[in-house]
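Here, each number is a calculation from the coordinates, and none is a lab measurement. Quick caveat, the model's predicted, so the values are computed rather than measured. Cβ atoms are built from the backbone, for glycine too; each structure is taken alone.
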Structure I
Amino acid sequence: MYCILLNQDYSFLNMVNWKRAMCLVAKEKVQVLAYSEQTVKTAEGACFKIPAVIKLIKLIRTLYRARVPFSKKNVFVRDGYRCAYCGARKFRLTIDHIIPKSRGGRDDFDNCVASCKKCNTRKGNKTPREAGMSLRVKPYQPTISEFLRLKIIRLGIHETLKDLGVY
């Protein structure tokens, strides 16, 4: 069970484990905005509702770079966890370099896409044109706001934040 963690200005920060959320509540570092239906019993027999949405009491300054940092996970989020070649939604995705690294391709958002193992193996050390494959999506560098929106939708918490008036 996870809990939505908002910054003091109601901007989305992260998802935290319910145990971490309970610790933050006990230390009075957060304010609970909404509770879930689930409860936890202590050893003494006391029952507590698990928070669903919490907001930090003090503002944490998040230093956003000009870009979303490149990582395998961030490429998957950008591509919606779908293969860029066949469009299949699979759990075991890999990163494919459009211009292979052996030919000078770089590790960045403009050269990497999510790919299933079958398509990645089929493409091999070739460009998509040489392999007779086409990309269903155009790789791009996502903006911070777009990336946060994609991440919130992927986590399935967009409606909850919308009900609270956050997004």
Structure II
Amino acid sequence: MTQYLPPNLLALFAPRDPIPYLAPVDKLTWEKKTDGYSGVAQLIQRFEDPKDTPPPTRVETREERLERKRREKAEQMQYKLEQEIALWDPHNNENATSDPYKSLFVSRINYDTSESKLRREFEIYGPIKKIVLIHSFKTGKPRGYAFIEYEHERDMHSDLPCWLVCSRDL
């Protein structure tokens, strides 16, 4: 029946090459005579002294490294915070107000609004002592809000129209 198969399939049924003959070994390893095991006693003087061996170097794991860096960063931030607290003088701060009850917070201000325009719009309610427009530290661009400090507390509590305080048109 195999004679009807094509040559490529017939090659699959062909016998393999015979196993090559190897001469037998003269003696097996456990039958051979040896001089015995000599050991390492004669080589012991070539080993280094354990007292001269440097201690093994310990490499920190990834988790230990991340924890160490986090701890170092927290210590640096704590140090910076302590330095800034020690140097901070609340009476000499240019952005701090002398009386928070005289201060008005104005938000949603147009980014193009200047301090003079804010002063012109809010001066009709009373004399203004100081206006602080808040800017970004990184870019220096306005953040869209300001603090207005009036001379008298009653001026800050006057009836400011909602469109003026909540407007983006300023």
For this session: Taking Rg/Rh (Cα atoms, Kirkwood Rh) as the quantity of interest, name the structure among I, II where it is greatest.
Result: II
Problem set entry | Highest-scoring label, criterion being FRET efficiency 1/(1 + (r/R0)^6) of positions 12 and 124 (r between Cβ atoms, R0 = 41 Å, to 0.05), among I, II | I
Problem set entry | At a computed 5.3 (distance in nm of label points 7 Å out along Cα→Cβ at positions 36 and 68), which of I, II | II
